[in-house]
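There are structures below to look over.
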Structure P
Amino acid sequence: MTGVIDIMNYAPLVAPGLSGTEYQYDEFQTMVRTTLRPLLRDGKVTTQWGRVVTVDDPPTEPDPELKVEEAVAYLDATGCEAVVLACLKMYSYRSHHKLIMDMPEEVVAEAVAREPARFIGAAGYNPWRIDDSLRRIETFVREFGFKYVYFHPITFGLAPNDRRCYPLYAKCVELGIPVGMQVGHSAEPLPSDVGRPMLVDDVAIDFPELKINLSHTGWPWTGEFISMLWRHPNVYGDISAYFPKTLDPELVRAMDRQLRHKVMLGTNGFPLERCLAELDELPLREETKARIRRDNAAEFLGL
């Protein structure tokens with residue numbers, strides 16, 4: 001098998017102490033008992049290389065200590081050539097009215113500096129702090145080699161074509177980097193309508209030079225997800241947050257046809273071994289699988 005690029009992973013892969021602190025919030029408490037329930041075993045979540053998080057543990061402070069060697073060993077063991085480390089920002093706009101996840105770019109920057117061939121930095125975006133976010137994005141792209149921005153508009157209650165997102169798109173065009181965002185329903189108990197993939201139509205038309213990744217398959221609006229990737233030359237999509245065997249059959253058919261050059265593999269922190277094994281079992285041509293595992297992401301990121 002050729003190398004694999006995981007287009008959708010997070011900073012805790014290299015700093016596992018950043019994960020688990022979020023379970024104190026209502027959104028995560030509900031999510032892990034509903035949409036993420038298949039990952040729970042006896043009230044516990046096991047991270048990619050073995051760290052066990054107990055959902056009912058008392059709140060702890062985030063620990064930014066790096067475990068780069070362990071992360072690289074995990075990539076080697078699973079055949080992963082490179083992985084995107086997103087610095088996720090999530091806001092609780094209904095319950096807590098604050099950021100409930102704020103993964104620091106500084107941690108990822110250090111991991112990228114130590115292993116630039118294996119880790120790809122992805123800055124985050126907070127649409128309530130536009131100026132500060134844009135300055136940080138520019139700094140981490142120009143000074144620390146980040147190649148991507150991933151943001152989570154749904155937890156801010158915003159659609160991707162909201163005016164508060166447009167400064168981000170303009171900055172990404174200026175810097176020559178792609179942007180990614182969650183589309184589809186919210187895994188947390190939040191209104192999902194702002195996650196409809198068709199709302200990216202305006203963005204793709206207004207920013208024709210911007211490469212856009214629609215993350216998490218767009219389900220249950222699979223047809224809209226397919227439409228956006230098919231219609232717009234610079235719109236891609238990843239299948240992260242879903243194990244391949246659970247993908248909508250309509251999407252699987254499209255992956256082997258009109259979307260062969262557009263769909264990318266992402267784990268969302270799920271075990272890469274299982275994602276690869278289930279991808280291999282899908283009724284896809286071998287050249288399609290190769291493109292999904294690596295080639296499409298390499299083209300999207302400009303590697």
Structure Q
Amino acid sequence: MLKIGLPKGSLQEATFGLFRRAGYIFRMDSRSYYPQCDDAEIAATLLRAQEIPRYVAEGVLDAGLTGYDNVMDSGAALVEVAELVYSKATSCPYRWVLAVPEDSPVRSPRDLEGKRIATELVNVTRRYLERHGVQATVEFSWGATEVKTPHLVDAIVEGTETGSTLRAHRLRIVDTLLESTPRWIANPAAHGDAWKREKMENIALLLNGALDAEGMVGLKMNVARARLQSVIDLLPAMKRPTISGLADEEWVAVETVLPERTVRDLIPQLKRAGAEGLVEYPLNKVIP
């Protein structure tokens with residue numbers, strides 16, 4: 001049995017969706033913290049993402065999915081099995097930024113000397129200040145960090161994907177402390193177990209395959225051999241299209257994978273170049 005931790009909260013829905021595309025189906029009661037997986041070798045627990053590194057490091061869990069920010073803030077000894085670039089809103093990294101009110105005199109980290117900073121990422125923030133030789137008070141924020149400045153603190157270190165919430169609170173970004181993406185992490189002892197390591201790596205392979213398939217589609221068509229080169233010249237294939245013979249030796253089947261956004265304009269061009277019987281289909285996973 002592989003015991004894994006999955007993030008509860010903002011990443012929960014995106015995580016279950018990713019696992020589903022990778023072939024793992026989780027079912028759970030709305031009040032349960034123990035989702036049931038259709039893979040009997042997986043025992044999952046839902047936890048706050050911030051807690052997962054600690055439970056994995058202590059061996060309570062064999063592996064878990066959490067942000068790089070949480071790994072760095074925990075300081076725990078862990079094995080990173082894979083990086084998985086996805087998030088609740090975009091495919092961009094989650095940024096932890098130093099932000100101040102628009103009219104604040106703070107323009108660089110050195111201007112924080114003697115100031116008070118609120119954040120959920122306390123240890124990373126303290127190390128950041130140490131690197132800049134700044135003495136400041138860093139306090140843990142239990143949430144709603146954006147509203148604490150300027151009345152309670154001088155600055156905040158907050159996570160953002162798009163920056164829209166910070167702008168809505170009339171905050172200005174001074175610097176980026178850390179860029180974070182989800183990581184598939186493992187307990188060192190569990191990773192040293194051959195069966196568990198292979199299971200972890202299999203999951204990582206399929207999860208990354210599901211991510212690589214996002215925005216991609218398969219396209220297949222029949223083409224007369226005499227017009228094959230004209231069709232191939234139009235295809236922005238990942239490597240080379242697959243070409244198979246048909247019962248009629250004068251024709252071949254061509255199949256490729258390409259970005260979905262290009263298909264709308266490409267199909268009419270392929271048709272005019274001589275392709276027939278074009279079929280576009282969705283992809284769940286792309287494994288290089």
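List of remarks:
- Origin of the derived value 0.95 (FRET efficiency 1/(1 + (r/R0)^6) of positions 116 and 236 (r between Cβ atoms, R0 = 35 Å, to 0.05); candidates P, Q): P
- In this comparison of P, Q, the computed figure 6.0 for mean projected area of the Cα convex hull in nm², for residues 188-275 alone is attributed to P.
- Among P, Q, structure where P(r) over Cα pairs in 5 Å bins from 0, in percent as derived comes to 1, 5, 10, 12, 12, 11, 10, 10, 9, 8, 5, 3, 2, 1, 1, 0, 0: Q
- Entry that produces 3.2 once distance in nm of label points 7 Å out along Cα→Cβ at positions 164 and 268 is calculated, selected from P, Q: Q
Every number in this text was worked out from the coordinates using simple rules, so none of it is lab data. Being a predicted model, the structure only gives us computed values, none of them experimental. Cβ atoms are built from the backbone, for glycine too; each structure is taken alone.
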